[in-house]
Structure 1
Amino acid sequence: GPDPKKTKMAESSLLDKPWRKFSEFNAETANKLKEELVDYGPDSKTGVTAANILLIGQIGAGKSSFFNSVNSIFRGKITNKARSGSFEHSLTTVYRKYNVKDHNSGQTLKIRLCDTRGLEEDFAIDSQEISHILDGNIPDRYQFNPSAPFTTETFGFIRNPHLGDRIHCVAFVVDGSTIDVIPEKILKQMKAMQSRMNQRNIPQVVYLTKLDKVCPMVEEDAGHMFHSSAVREAVDKIADVMGLPRGFVLPIKNYESETILDQNRDILILKALKQTADFADDYMEEQVEKMAAENGQGRKERE
């Protein structure tokens, strides 16, 4: 008879109406998103040259694959710049701020993707270390050392970080096919990190990956993403788990072992990146207003 596992997966139905309003999946959308991202830059009054987006996720969730996918889209061909794969232990042991270059225009995007170690059950990231990353104290290419967390005494510690050194938005990269079995220890780590982000008012999104494993229709065509009942369910679930609005959960399909680019996949990834950059902008503007208000306050007190 039929494989029961397969039939269960096929229970995902395609809805008549999309469950989220989204751009058309066509060449025009793909090109428009690419242009918007190439033209993007933080508001000049922030004094910031590029938005810093921190990627956080469990090992194998697709953190490095996301960077590689973005990089591939702007190169016009599949590349593998950040090492990725589902190994036992995190492949990323160095803190990296990756730039993305658009090969058409020769321009570098004003968005940096910051990659840190993958979350592991038996290895908790030091929460103070996360604070230092968020606050911009950790230099690019810093080598993480599990036996000695990064502190104010560590060589290279950036003492007075500017707004441009800080993290402006965080993207949690989550495997959409394993939401029900995220280990308790990992959830706890993510929650602890979130509370530090919330203290700083740093916006957070979720990049929900591997949705082709959740819905056969999405495996066939990424353009079915917003018509899939199973994907909608996964989005609702992770929004609940993370305590974020549904609109902050962005379903994508990374490139993993593919050799050619696919327009619908590109659109989902580009749209997720654009939304993240928009949130980063909101944060930067809020910080500039806050600093202006504090300076005004200080002036009043001195007068």
Structure 2
Amino acid sequence: MIVADPSLARGTTPGAKRATNTAPENANPSFIRRFAPQVLFYAVLFAGWWILAARKIWPPYLLPPPQDVWLFLQSALQDGTLLPAIGTSALRGAVGYGVALFFGTLMGLLLARVKWLDETVGSTVVGLQSLPSICWFPLALIWFGLNERAVQFVVVMGSLFAVILAVRSGVRSLSPLTLRAARTLGATGLKLWIYVLLPAILPAFLSGMRQGWAFAWRSLMAAELLSQSLKAGVGHLLSTGRDLNDMSMVLGMIGVILLFGLAVDRVLFAPLERLVARRWGTEGA
């Protein structure tokens, strides 16, 4: 069975791979060095917010103090509003992102391996990537009506093209030596795709997954802002804060949206990328 060697995908020799793997483990920055700058940045940002609110440079209905936002979040947790909304949005995002990931991977592989398809569909994909995801919402309303399918359509279209382009770019960046060696050893057809192409493009694929999730989450928030009659998600709560002219609610929900998207990225995608980087010998490159 032929499996792509990461050293061949990078165009390096096995000896170079062994030399890379013998790098000292203490080359990674310590936990404090990694997170201290981030903690310091957010502390300064929070302090600046608190000072501006305390000095009342803007009225409280435009810039509420941090404690007002915190009180809103506490109230939303206690009355059972916040957690169900987060769960609803998380489920919508996961379903739409999963569909985009599946079809985006297939289409990316096809575009990279079928020249005439890349010359026709590929150029369209590049153009659609620059289209704001909210532009799909009117089309979704006409096709599906104001329902969950319309929201899912916007999420899928928002993240699909990022995955397609990442997979296509990953396959194109493979060293010809990798494919030539694989074919020489008997990997053709489906075996070439499963045991050579997919493992070799894993770093680029994970990068596309990460970007695709960011686009999916952003697209979902835009769709929820415009579909308030559906089951409430965090985007609906943000829109409700706008309608009520409640800046504490608006800022609180912006914080929840930001923290959830960041948590998924840091908890799921960042460890996967570090794991693949260590396996491929590209960590710190």
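Rule-based calculations on the coordinates, nothing more; no lab input. Treat the numbers as computed from the prediction; the structure is a model and nothing was measured. Cβ atoms are built from the backbone, for glycine too; each structure is taken alone.
Tell me which of 1, 2 gives 42, 27, 14 when you compute semi-axes √(5λ) of the Cα gyration tensor in Å. Only one of 1, 2 returns 42, 27, 14 for semi-axes √(5λ) of the Cα gyration tensor in Å, namely 2. To which of 1, 2 does the computed value 13.4 (mean count of other Cβ atoms within 10 Å over residues 100-107) belong? That value comes from structure 1. The maximum of mean count of other Cβ atoms within 10 Å over residues 116-123 over structures 1, 2, that is, the highest value, falls on 1. Figure out for me which of the structures 1, 2 the number -12500 belongs to, where helix-only ellipticity at 222 nm (-39500 (n - 2.57) for each DSSP H run of 4 or more, over all residues; to 500) was derived from the coordinates. Going label by label, the one that fits is 1.
Identify which of structures 1, 2 gives the largest calculated value of distance in nm of label points 7 Å out along Cα→Cβ at positions 36 and 180. Checked 1, 2; max of distance in nm of label points 7 Å out along Cα→Cβ at positions 36 and 180 sits with 2. Ranked by mean projected area of the Cα convex hull in nm², for residues 164-211 alone, structures 1, 2 are topped by 1, which has the highest value.
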